[in-house]
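Visitor: Structures are listed in the sections that come next.
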Structure P
Amino acid sequence: MKQGWEIKKLGDVLNIERGGSPRPIKKYLTNSSKGINWIKISDATASNKYIYETKEKITKDGLHKTRLVNEGDFLLSNSMSFGRPYIMKTTGCIHDGWLVLKQNDRKIFETDFLYYLLSSPYLFQQFDSLAAGSTVRNLNIRLVSSVEVPIPPLPEQQRIVSILDKAFAAIDKAKANTEQNLQNAKELFESYLQGVFEKKGNGWEEKTIGDLGKPSMCKRILKEQTSTSGDIPFYKIGTFGKIPNAFISEKLYKEYRAKYSFPKVGDVLISASGTIGRRVIYDGKPAFFQDSNIVWIDNNEEIVLNDYLYFFYGYCDWQPEKGATISRLYNSNLKRIKISFPKSLQHQQQIVNEIKALQVDTKKLECIYQQKIEDIEELKKSILQKAFAGELETEKVEIV
C-alpha cells in the first residue's frame, strides 16, 4: 500500500443503512407525479451508474418503515446484481433489497472515487468471500461494514479518478464498437436467411407448413410416470435442447413409441410454448418429449428437406397466440405458416450447404467478438485492481 494511504473498515467511514417496505406497499403507491420516488431494482440498469427517476412513486404516508435517500447517496443491491453500486441523482425511498451508504459530515471520499472503489474486484472479492456459504447470497449491514477499503488523500483520489475516467472512456468505446460488430455479424446472417426464404423465382413454389405434413406430438406423460433418474430422458419445455431433469421407464418408452406418434430421425422438433420456435433435430437416440409443448411436422422429405425446414424455422414469424401469462403455438398457427422452397431437392441441399457455411463463419466471428468483449471486461477489472492497490500510473495504462 502506498505511503499516505489508510486502510479502514467501510462501516467506520460511511453510514450504512438498510431500506424497508411499508406493508402492504400497494396501499401507498400513487399515480401522482408529486409522489415520492419508490426506487426498485428495475430502476437501475447494468450499464448506468446513476438513478435519475423511478417508474413508481409512493405517498408521504408510505414513508414509515422505509428509508429516505438523497442525491449523492450510494445504493448497493443486497441480492440481485449482487453488490453493484449506484449513485443517486434524485431523492426517494428504498425497500429492503437495497443498502444505502452515506458519507459523514467530514468528506472522506470523492464521489467518483467511491463509485470506482465499490465497483472494483478489490471490494467484490471481499463481498463474495464474506457471503460464501450463506443459504441466500446477499449483502447486509454487518458484512458491508466489515470490508476493508483503501483511503488515499483526496488529491490522490482525484488523480486516480482522472486516469480511470480516460481509460474507461477508451475501453467503453472499444466495447461499444465490438458489440456493434457482433450485432452486425448476427444481422448479416439473418439478412441472408431473409433473402433466401422470401425468394419466389422460377422453379420455386409456395405451400403452407400444413401442406407438408400434419403437426404431431408425443403421447402425454403424467407426472407420476416420471422420476428424477431412470432409463429414458423426458424433455419438458424447460429442458428442451438442454440437460433433462426427468426420466421415464424403458418399458413405457417402448410402448408409447410403438402405439403413438413419434418423431423420425431428422425430424425438426419445435418448442410450442414459452420461447416459441426453439428447435432441435431429432437424432434418433432414445428420448421422449412433452406433449403439446414440443411438436414437429410429420414431414415428407420428397417435397422439402428437413435441413431446409430447420433453417426456415429459424427465420419465420410464428405468430403465436398471446395468452395472459405465456405465448403458445397451436397446430392452427403452425399449419397456416407459408414457406417458399425450390422444387429441386438438389437446389434445396445447395441452399442448406451455403447457409451452413455462412453459419460457421458467423459463429467464428461471434466467438472472436465475444472473446474481445470478455477481454475488455477483464482489462477493466485489472485496472481497478491496480488502482486500489496503489499501483496505477498514467503511463502504465494501455487500452488494447
Structure Q
Amino acid sequence: MTSTPTARNPWVLARRAERMNPSVIREILKVTERPGIISFGGGLPSAKTFPVSEFARACQQVLQADGQAALQYAASEGFKPLVEMVAERLPWKVDPAQILITTGSQQGLDLVAKVLADAGSRVLVETPTYLGALQAFAPMEPEIVSVASDAEGVDLEDLQRQHRPGTRFLYVLPNFQNPTGRTMSEARRAALVARAEQLGLPLVEDNPYGDLWFDAPPPAPLSARNPDGCLYLGSFSKVLAPGLRLGYLVAPKAVFPKLLQAKQAADLHSPGFNQRIVAEVMQGGFLDRHVPTIRALYKAQRDAMLNALEREFPANAGVDADDRLTWNRPDGGMFLWARLPQGMDAVQLLPKAVDKGVAYVPGAAFFADQADPRSLRLSFVTPSVPDIERGVAALADAVRENQPVMA
C-alpha cells in the first residue's frame, strides 16, 4: 500500500504503518471456514473448556450487586480485587501496585514495545518465536534479532554473541512455547537469568500457557528469580475464555509508570465489566478446580495427535530422520512442532494439504530471520480426537504425494 498522496487518496501513512503485516494465522483461519476442513492451524483454546454457566451467574451477580459501577469508566490499573487475585496466584511475592490489567496479553506486548523499543534499537527473540510478538514489536521499528535456541531454550553462547550494549530486552516464552511447545529447563532458566544479569539485559517473560501442564508443573518463572530484571506477561484467555480480552503484566517499579501511561493513551482501561466478571468467577478457588479439567482434555488430545503421527509416519529402520516428517513431544500447552522431509516447503505444501481437508500453520511465520521452510506448527486442542486422526492421515497423504525423490 502506497503512502504517497493522490487527488483520490489524500491519506499519508506513517512509516510504522508500512511495517504492519497481516497475521498469517488469521489468514489461515479464513481457509478453515471452508466446510470439511480439519484445522490444526489456529491457536484457539477449546470452546469445550469455557465455563459458560459460571459466567452467566457472574454476570447476573455483578449487575445486581453494583451494576452502575460495573458499566462506568474504571481505573487504568485494573479492578483492585482482580489485581489482588492475580498477585495471590503468582508463584513469587509481588506488590499489587506492580500489576497492570491489560486488554489481553497481546496489549501487554504492544505496551512493552511502545515503552522500551526505539527505531533502530536492538530487541532479541528466541528462534522461532511468537508471531504476535513480532507483529507488536515491528511498528516501533527496532532491529529484531533472533537468538539460536534448542530443545531447552535460548542458546546462551549465541545470546552473548547477539547482545550489544543498549539492547533493550530479550523476549522469551519459557513454558510450552508458541509455536514449538518446548519448555525451558530448570538449568537453562537459572543460567539465562544469571547471564542476563551479567549483561544488564532485561527479560520480557510471556507466560500464557504455564498453567496448562500435563504431568508436572514447569520450573519457576524467570521473573521469580530476578523480579527487578524481568517483565512478566500473563493471560486469562487460556484458562477462562479469550473473548474476555483480559491479561496482565507485572513490571518492575522502574518502568511501571510509563507502561501505565501508555495504557491510558491506548484505551484508558480494559473493560471494567469483564474484570468484575472474572473476579466473581474466580471467587472460592474456581481456577484450582477448573484448570485441571483443561489439562486433562488437552493431554488426551496431544496423545491422540502423537499416536496418529507415529502411526502415519513410522520411524522405519534404515530411514534417516531427515527423510521423514519429525516432531517433538510437548509437556503441556497447545502446540507441537514438526519438520517436513528434506526438499519440502511447508508454505508450498499447505494448499495441497487443504485440498486433502487439513490445515496447519507454516513455521516460517514464526522466525524473525532465517526461517526454516520445512517447519510447521500443529495445534491439537480444538479438533476432536476423531478429527485429529483424520487430519493427520490427510496430512500424511499430502506429504507422501508431494515428497521429492532424493537421488
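Visitor: Using distance in nm of label points 7 Å out along Cα→Cβ at positions 129 and 145 for the comparison, can you identify which of P, Q gives the largest number? Please list the in-between numbers first.
Guide: Numbers: P: 2.1; Q: 1.2.
Biggest value here belongs to P.
Visitor: Something else about it: Given a computed value of 0.05 for FRET efficiency 1/(1 + (r/R0)^6) of positions 297 and 385 (r between Cβ atoms, R0 = 35 Å, to 0.05), which structure among P, Q does it belong to? Don't skip to the answer; put the middle values down first.
Guide: Working: P: 0.05; Q: 1.00.
Computing FRET efficiency 1/(1 + (r/R0)^6) of positions 297 and 385 (r between Cβ atoms, R0 = 35 Å, to 0.05) on every structure in P, Q gives 0.05 only for P.
Visitor: Follow-up question, since we're still on this one. Please compute distance in nm of label points 7 Å out along Cα→Cβ at positions 265 and 369 for structures P, Q and give me the label with the greatest value. Let's see the in-between values first.
Guide: Working: P: 3.7; Q: 2.8.
Comparing P, Q by distance in nm of label points 7 Å out along Cα→Cβ at positions 265 and 369, the maximum is at P.
Visitor: Check the numbers for mean count of other Cβ atoms within 10 Å over residues 89-96 across P, Q and tell me which is largest.
Guide: Working: P: 18.6; Q: 13.4.
Largest value of mean count of other Cβ atoms within 10 Å over residues 89-96: P.
Visitor: Turning to a different aspect of this structure: Given that distance in nm of label points 7 Å out along Cα→Cβ at positions 9 and 241, derived from a single structure, equals 5.0, which label among P, Q identifies that structure?
Guide: Values: P: 5.0; Q: 3.9.
This value belongs to structure P.
Visitor: For relative contact order in percent (Cα under 8 Å, 6 or more apart), which of the structures P, Q scores highest? Don't skip to the answer; put the middle values down first.
Guide: Working: P: 17; Q: 22.
Comparing P, Q by relative contact order in percent (Cα under 8 Å, 6 or more apart), the maximum is at Q.
Visitor: Taking Rg and Dmax of the Cα atoms in Å from the coordinates of each of P, Q, which one would give 28.4, 81?
Guide: Going label by label, the one that fits is P.
Only the coordinates and a few stated rules stand behind these numbers; no lab work does. All values derive from a computational prediction rather than experimental measurement. Cβ atoms are built from the backbone, for glycine too; each structure is taken alone.
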